[in-house]
Structures are given as C-alpha cells and as structure tokens.
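Please treat every number below as a calculation from the coordinates, not as lab data. Computed from a prediction, not measured in an experiment: that's the story for all the values here. Cβ atoms are built from the backbone, for glycine too; each structure is taken alone.
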Structure I
Amino acid sequence: MNILISGSLAYDRIMNFPGKFSDHILPDKIHILNVCFMIDGLRENFGGTAGNIAYTLSLLGETPTILATAGSDFGKYRNWLLKNNIPIDHVKVFDDVLTAGAYITTDKSDNQITAFNPGAMNCRAGFDLDLINPEKALAIISPGNLEDMYNYSRVFKERGVDYIFDPGQSLPAWSGEQLAGMIDGSKIFICNDYELQLTLEKTSMELEDVLKKTGMLIVTKGEEGSEINTGEDGKINRIHIPAAPADPVKDPTGAGDAYRAGLIKGLILNGGDIEHAARMGAVAATYSVENYGTQTFHFTPESFNERFKAAFGEKAF
C-alpha cells in the first residue's frame, strides 16, 4: 500500500521563560509594546504535520511517502527521516528559503507566545500521481501549502485515490465553497470538535450535509476520545471510541498527528475496520502525550500491541 502524506515539515524551537509575561507587559502601554524575554534554554524538535504522521507510521512498520517542502536548513531533518526509514524522494528542497519553523516561548504559567515562519511551506511540493497505482494508495491531506492541499483533493478524486481530508489549522484560510469542495469525495473527513463547528459555520452546512459529501466524519475530542460519524438514509450513526490510558500526560502537542498515523495503519489492516483503526489511533496518541514535543517518543510493534491489548482487550495487529 502506498501511503501519501501531504502536509508540512517544520522545526519546532521551544523556549522557556522563567518568569511571567504579565509581569513585563504593561496594559496601558500595549500600543508601544517593546519587550525582550530572556529565556533559560531552547529545544529544537522535528515537527510539521507530514513529518509527525510519517514518523509514527514508521514506528508502525510503514514507509510512507512525504509530499512536502523544505529549505536550506533541511540537513538535520533529512538525516532524521532517513534514520527512521522514511523516504525523502518527494520532499522538494528550496535553497533560497528556510524550512518552516515555529518559535514558541512558554512562561512559568504555561502562557505561550508563538511566531511561525512558513518559509519553504509557501512553495508547492507537487507530485506525479502516474508513479502510483491509485487502487493501492491511501492519502492524507493535512495542513501545509494551501495550493497543494486544494490541488491534491482535486487530483486524488480524478485519479480515484482514497484520501483523508484533515484541514486542521489551515481552516481559517479557506472559503466555505473551497472547504466544501475538498470535503466532497473524501474517504474520511477528520477534525476536532472546535474545527467541526468552524467548518459548519464557514460552509453553512449541517452535519447531515457534511456526511453526504464524505464517506465518514471522525471528530477527535482529546481526553474524551473520538467519535465516528456516518450517515445513511438521512440518519446519523455515531460510534464513540474512548481515549486510551496515558500516564503521565505531559504535552498534547502532536497527539492528533499520532492519532492519524494509527488510524491510517488500522485502515490498511483488518479489511479497513474503522472502529479498530480509530482504536489504533487512540493508542498511538498516548505515546505522544506522554512526551514533550513531537517525534520524541518511541515504541515497537510489540510494545504497541501490549498497550493496545491493555486498553481494548485484543491485539492491534
């Protein structure tokens, strides 16, 4: 099975400020704000939606194809992907820009100030679908270059490639018409409960209308688990998938991407049993929330199976 992952590659540069932002920002001087926060350290993690999903899939024994862009500083990330047996043949590198980067400063009250440089993400990755057999491919369109996202949804439908549509943080950038068009024809539309509400508002659709356009809707709800929605004969069928136990919970960053990787692996197995696939997503997410940052966790198929059996009483694969 060819797994195509479109989205972003990014460096997450995380900084800690040992004080409180509020102690250094004067409310009556906001109009002339000029502050400098002296941090006590910086961690650089590999991130981006495509990179995060691909990394978890590699732990699950897959070799997905990343459709994304990177910049002149891609070297460290390239080596990391290759070390984890993730092909980089279709990562397009632009030497005149930097790889996308998030610069996140957190104070001791867990308030955050984030600056995001899209860098190479402003450039298109593209992909020649003639290289694959559409009947043996599964794709996910996750947040990345907007033009790529829109074009992939169109081309995947034209070529008969099953795809998961995952707009995530790109949602504010789309018109209601564009959003509805990308949902239409998708195998799965996946989002969290906030993103679903935003989608309904932007498209002026009801949930029943969404289910007429996609094979199914999966809504993730953090510690409350996830929900599979399908529609038949005007009725909405809902299946609740509980969250798998995580101990300890440290950082939710990247948990959604890990969930998507587990879901994709599950769809490939067991004849595409969606409930089983969603449970695999739930277990994959636990490894992410137990660690700070993204791509900082590790598991083996054996340890994954053990955790899956402890959570759901059966083996994952």
Structure II
Amino acid sequence: MGMKRFHLCGMGNAIVDLFVEVPEAEFERLRFERGTMRLVDFTEQQALLARFADSDPRLVSGGSVGNSMIAFAQLGGKAAYIGCVGDDKYGFHYQSEFQQLDIAMGNPVVVNQPTGTCAAIITPDAERTMRTCLGVAAHLSGKHVQQDRALIEQSAWLFVEGYLLSNNEPGQEAVKAAVAIAKANGTKIALTCSDAFIVHVFGAALHETLARTDLFFCNASEACAVANAPDAASAFAKLKEIVPNVVVTDGPDGAYIRWEGTEFHVPAFPCEPKDLTGAGDMFAGAFLYGVTHGVAADVAARAANYLAMKVISQIGARLHTDVAQGWKHAVAG
C-alpha cells in the first residue's frame, strides 16, 4: 500500500435495502410481477414503504459497490466510500452502519433529498421482488468527487460501480473525475460492470472507462455483451485485449481470472441457493481484499468463491456469519 491511508475507495449508488417478508395473499394484492427489479419514483416508493411501515422492515446499507466495501471492511481492509445519501432516517442509518464498520465516507449528506432505497419483498417461495428508488444516490456528480478527492488520492485502489454510468451526465462526470484523480495519484482502478444493460445502453461511456481500467469485474452475460462473444470462455479470451486484469464470474461454473499475465479458472462451491443477490458484490470485495493484502490471486479467487457461495445460501447480500473466519477457512483449504 506504500504510504496510502486506504487499501480501497469504493464509489457507487448508496442505497438502503429494506427487507420485507410478506405472505402470498398480501403479495398478490400488490400486483407486482414476481422476481422483477424496477426503478420507481419517490412518490411511488413512499407509498410502498408506508404500506410496510408497521411490519418494521430490516434495514441494511447496500448498493452494489457498497456491499463489496462492507465485505472488504469486514475482512479487515482499510476502506473508504464515496456516494450520496439524504438527511433522512435512511441516510443516517447508512452513515452509522459505515461508521461502525470503520469505512471513511467523506461528505455524503445532501440536505432535503431522499436517500436511495430498495424494497426487497420476499415471498414464501424465497423469490425476491424489488422496487428501487435511487433518490439522491443518482445525484453523485463530479462536484461531490472533487469534495472527497482525498479519499481517492489516499487509496491504493479505486473501485467504480458501473451503475453510475447510467445516472447520465452527473454519474458519467463523477466517474471521469474519479478516474482522473486516481490516474494522477498512482491509484489503480477497478470497475464492475453492474448489469448487461449498462453495456447495451451506455456502451460508449463504459468502453471509455474500461480503456483506463486496471481490473474489470463482470458476470457471464455482461462479459458476452462487452466482448460481443457467445459464451463466458470466449468473452474472457477477448476481454484481455481490452483490459489488463479481468474476472468473469459464471455462477455455478466458477470464475475465469486473468491477473498480472496469468490466467486460471476457479470452480464454484456447490450449494442450494436461497437468494442470488450480492454474490458478485461479495466476490469482488473479497478478491480485492486478497490482492491488496498480498494473497496469491488464485487463492484470493477461491476464497472469494467460497464467500459468494455463503452469501447465496442465505437471504440478503450481507453475510450473517463471521466473514473473516470464512475467509481463513477457504484460504487454508
């Protein structure tokens, strides 16, 4: 890490997840299409949250890179995070959770704005139906990045969430500004694709960022979209011409990795998935922890796969068990 204060600075949409378990009859009254994830506006989300207020939903700070940073910090890495929250109860919850985890947050609060929320409605069949309101998370702009530039300057790595590119001009400006600060300070850049739609709709911005990226995380469908290839293996082969280091996760088929010129495939750990959310976030956070702490990349990838399996064997993106213990077990294995 040299003289830098942080191993990793993450940047993304700061979102509070609200977990609500509902009986079948109540879910039918909502008339939502099961298993979908939709972006909704603030008014619609407020109505939905008011409906569940009495059931006291469990609040968990998240967002894709947010989840990765939490895992990174739980493993013992020194972490920072740049994202916007509002001055409401959800924003204060987000800040206090990140403080407890000792993740430096800079100046995230934007006054008189709603914090991003994701209502995760869990039905008895273990399916999750999600309604997300980005709120002020989508306002993260170049201006906010400049305010908190010290967090990037003081980090060995910057980890950028692909979803930011879909926040149009503010998000794309934020990414450009962060990448420029990183480049000027010898901070390496990791990028997660987030979703195949980023490639289809915001491909130009993604490729522009990729050209300056040191490490790219994507799943099989995202890799195929970026590399214009029919399957994960051939997409992986083409990606090395685009970015020096790359991780392509392929669900039950494990992960393809190219790190510092060496390529390998790491098998997945078999399990009975209960909820697929957060597997990729955990993999990225754990892999970044490994490579910033002198762990060989193949060992880091195996441990990351193990923790990702643990995440999908339960409900929610955050592990309920001791993450550091799981890591030690997998590394020793």
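Could you figure out which one of I, II the value 0.95 for FRET efficiency 1/(1 + (r/R0)^6) of positions 48 and 296 (r between Cβ atoms, R0 = 25 Å, to 0.05) was computed from? The partial results should precede the final answer.
Working: I: 0.95; II: 0.05.
Going through each structure in turn, the value belongs to I.
Tell me which of I, II gives -12500 when you compute helix-only ellipticity at 222 nm (-39500 (n - 2.57) for each DSSP H run of 4 or more, over all residues; to 500). Walk me through the numbers on the way to the answer.
On the way: I: -10000; II: -12500.
Label of the source structure: II.
Given that FRET efficiency 1/(1 + (r/R0)^6) of positions 8 and 168 (r between Cβ atoms, R0 = 30 Å, to 0.05), derived from a single structure, equals 0.70, which label among I, II identifies that structure?
Numbers: I: 1.00; II: 0.70.
Derived from II, not from the others.
Please state which of the structures I, II yields 2.6 when distance in nm of label points 7 Å out along Cα→Cβ at positions 176 and 200 is computed from it. All intermediate terms of the calculation are to be shown ahead of the outcome.
Numbers: I: 1.4; II: 2.6.
Among I, II, the structure yielding 2.6 for distance in nm of label points 7 Å out along Cα→Cβ at positions 176 and 200 is II.
Just checking, which of I, II has the largest value of Cα Rg over 2.2 N^0.38 Å? Spell out each step's value before the answer.
Values: I: 1.01; II: 0.94.
Structure I gives the largest value of Cα Rg over 2.2 N^0.38 Å among I, II.
Looking at mean count of other Cβ atoms within 10 Å over residues 64-71, point out which structure of I, II has the largest value. Kindly include the intermediate steps, with their values, before the conclusion.
Details: I: 26.2; II: 29.8.
Evaluating mean count of other Cβ atoms within 10 Å over residues 64-71 on every structure, the highest lands on II.
Taking mean count of other Cβ atoms within 10 Å over residues 104-111 as the quantity of interest, name the structure among I, II where it is greatest. Mind dumping the intermediate values first?
On the way: I: 14.0; II: 16.6.
Of structures I, II, the maximum of mean count of other Cβ atoms within 10 Å over residues 104-111 occurs in II.
In terms of distance in nm of label points 7 Å out along Cα→Cβ at positions 24 and 72, which of structures I, II is highest?
On the way: I: 3.0; II: 4.3.
Of structures I, II, the maximum of distance in nm of label points 7 Å out along Cα→Cβ at positions 24 and 72 occurs in II.
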